[in-house]
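Pasting the structures here.
Just so it is clear, none of the values below were taken in a lab; they were calculated from the coordinates. No experiment lies behind these values; they were computed from the predicted model shown. Cβ atoms are built from the backbone, for glycine too; each structure is taken alone.
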Structure P
Amino acid sequence: MKRSPYLYLSLVGACAGACISLSAWAQPAAEVTLTHLNCGTSRGPQDPNARLSDVYAYKGLKIELAYNCYLIRHGDQTLLWDTGQPMNAGAVAPKVSLVDDLARLNLKPGQITYVGISHYHADHTGQVPSFPEATLLIGKGDWDVLASPKPAALADAASFAHWISGGGKVEPVPQDRDVFGDGTVIMLNTPGHTPGHHSLLVKLRETGYVLLSGDVTHFRENYASNGVPNFDTGRAATLTSLDRVKKIAANLKALVIIQHDPRDEGKLPAFPAFAR
């Protein structure tokens, strides 16, 4: 019986497709590491009721705020999560710039694949202009505010001028975003503090899941009591996001890192070491 050449070509194509799929499936998973970076200088102990509790829940408590950023390496790709205070921020400015810290890790600004921003406040965005070649990942709600003719007063639009003008690549993130496409690094949609606020979930081979808070919460007591700052853009949304974060952390047994709480800095190796 004579076989159709089209059948033969179809079979060859199917085999080739299967071989490609099997080859991709057989590729070893990219190594993922997480490095903590110091991105600002503390003002010292403060009364959190001044701004961080809209119901004045912390009478007599004094807390210290830290300013932290994080580098995620995913094989030969990189994500810089938040960029901290600007170098000209006076007393709260970092003692060492992100560019200089990354140089100690043998990374140049042009080697940062993505800059992920939890939200548009200046203490999380201050050094983003140092990475003009990176693709900017930011919540769509925040991007819409930054790119509007009249950005909100607390939105640090000036730091994003390069991307707003079209000079850099930006990907507004409306919901969750699987950054590298393999489930190891996921931007979690946690609005409320700002319209497009996101937190970050990182899956490490040895450490397990790590959840970086952004500003869905600011300090441990705030997290425990579902505290809401008085300048959040949506109180109900903040509470919903906090509930989501807590359920994800419980279900995945994730290590929660509250980015502004210096007591959480010790949960990760000290720079320049990293968690894997």
Structure Q
Amino acid sequence: MRILFVGDVFGSAGRRIVREHIGHVVAGRQVDLLIVNAENAAGGFGLTPAIADDLFDLGAHVLTTGNHIWDKKEIIDYLNSAPAHSHDRPRRVIRPANYAPGSPGYGWYQGTLPSGLEYAVVNLQGRVFMASSDDPFRVADALLAKISAKVIVVDMHAEATSEKAALGWYLDGRVTAVIGTHTHIPTADNRVLTRGTAYQTDVGMSGPYDSIIGVEKQLVLDRFLTGMPSKFEAAKGDPRMAALLIECDPSTGRALSTERLLLGE
């Protein structure tokens, strides 16, 4: 079984480069399960229902998110429109599972591919240097007790490299993959851990690399140089699609190999 995880889609440049590449990558690499992190797809900050539908139209099975999920308020009604046991599109957009109880939407999804293979996707958020949330390690334990699928992919949306690596080792052998998102810079440490879990500290951004993590360079430089607040705008130049391809044994959920992708125009 082959899984493609596409890293943080950032703004219109990210949507464009994903649209350009996703079809041929899925077909050429014989991808069975397509997961896309979409929390920055709307102008670099948040996700709208229309953009979520566009990504589903491209073939995504599940959309993960992160700390910018509430930036576009219309996503709240979208997430709340699907009950827990639904398989409709709004139910397949997930937010971090360790948000406070009662938060809109759901933090994990379990589904079945046309081939009959079951899979699950879990979204978690780190606590180091980020807004308050519940312990991702213990929330992961609680969710794994509920999930029946063998193939389980975890999106760990976190700032600290150490926290992502810790969760990877903590879940090694219990999930198929722990894939880091949020920092937008692809790391060169993709591998299969000793007990069969694929891992990468950060899959990287699918968006404009002529930027500072997706934002127009001068706006970020001005913030660092002056300390003055300013409105950030998504950059457009040098778009690339960052993704991780994972091959796994569907009968056990163990990962067999990983391949890092970074595709430009």
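When mean count of other Cβ atoms within 10 Å over residues 33-40 is computed for each of P, Q, which one produces 22.5? Walk me through the numbers before you get to the answer.
Details: P: 22.5; Q: 27.5.
Matching structure: P.
Out of P, Q, choose the structure whose coordinates give FRET efficiency 1/(1 + (r/R0)^6) of positions 73 and 137 (r between Cβ atoms, R0 = 30 Å, to 0.05) equal to 1.00 when calculated. Going label by label, the one that fits is P. If FRET efficiency 1/(1 + (r/R0)^6) of positions 153 and 209 (r between Cβ atoms, R0 = 25 Å, to 0.05) is computed to be 0.10, which of P, Q is the source? Label of the source structure: P.
Which structure, out of P, Q, was Rg and Dmax of the Cα atoms in Å derived from, given a value of 21.3, 91? Of the structures listed, the value fits P.
Work out which structure the value 107 belongs to, where volume of the Cα convex hull per residue in Å³, for residues 41-144 alone was derived from one of P, Q.
Details: P: 127; Q: 107.
Structure of origin is Q.
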